[in-house]
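Below, each structure is written out as structure tokens.
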Structure I
Amino acid sequence: MDYTSKEKLEKAKEFDKFKTKVLKYVLYKKRTESEVREKFSEANENDLEDIIEFLKEYNYINDEEYIERSIAEFKALKNISIKEVSYKLIQKGIDKNLLENYMSSHYEELLDFEINSAKKILEKKSKNMEIKDIKDYLYKKGYKSESINGAIEEFEN
């Protein structure tokens, strides 16, 4: 075996080791492409690019699915505004255009979620706060006035 073959073999081993490390990172918890790039920013850029393409090809990284899953989790577990959801996903490195496309194609569903979320907060806080103060609180949390008004209307009926 000549020196270049040994060198190639070592490079291949290093690449496989790195690929395994990235794969473990992605399998431990679903990640966005941006999170992977940030975590492994010190790595060889070409290797990282190849691995990211591989992960995307085999659907280990899929930012569109990440958006859907995250929103489903928020809907199941939290009372938050659409604005807060957007902010949290952008913090994770989701592309703004990708997020805006998702938000606009699911607008009605997200608006219903936001109204219900506002209504739950209204019910909870109405025991010891005035409606006006709750309204201010919801505005500060990023709720749309249409959602707040819809929630108040439902709450009062």
Structure II
Amino acid sequence: MKRFLFIIIALITASTSLMAQKGEKTVGLLAGYTTESHAAVAGLFFQYRCNSLLRLAPDCQFVIKNNNRSAFIFNGNAQFLIKTSERTNIYPLAGITYHNWKTYNTGIGNQNRFGANVGAGFEVMATATLKLSVEAKYSLIKDFSSGNFFASIGYLF
């Protein structure tokens, strides 16, 4: 895990010398599905573009109660942008995650875990300030590893 974090920090540091489009920000809503509890997910995200290739993308999510479990999830991902056309990008992503799972009616209570994310996404600029995205990522976490699938809408400023 330490090696993974070192690689992410090294990539972020190395790529900050490219300053095209630096400072671009996006806020938005996301909705999706997690395979951990086969439940719906809703959340908020923020993106900060460091340069033409790198974007930092923290988000927070709420996993809606299903199978006697719900969760709060916090992610800190780095997205590596690949321009596919004037209005679209694809991006691999990697980052860290924190999960707080609550189990009901079993006596287990809350379980907190840190882990890592890997995945990819596709985004399209619908207008000059409106972005639509789809994303899939895998969260590798002790006892709670899962596939996560999202659609999102964001306001670019």
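Read-outs: derived from the displayed coordinates by stated rules, not from any lab. Just so we're clear, the structure is a prediction, and the values are computed from it rather than from any experiment. Cβ atoms are built from the backbone, for glycine too; each structure is taken alone.
Some observations on this one:
- With respect to FRET efficiency 1/(1 + (r/R0)^6) of positions 62 and 126 (r between Cβ atoms, R0 = 41 Å, to 0.05), the largest value across structures I, II is given by II.
- Rg and Dmax of the Cα atoms in Å derived as 16.1, 53 - corresponding label from I, II: II
- Distance in nm of label points 7 Å out along Cα→Cβ at positions 30 and 134 - structure with the largest value, from I, II: I
- Value -25000, calculated as helix-only ellipticity at 222 nm (-39500 (n - 2.57) for each DSSP H run of 4 or more, over all residues; to 500), assigned to which of I, II: I
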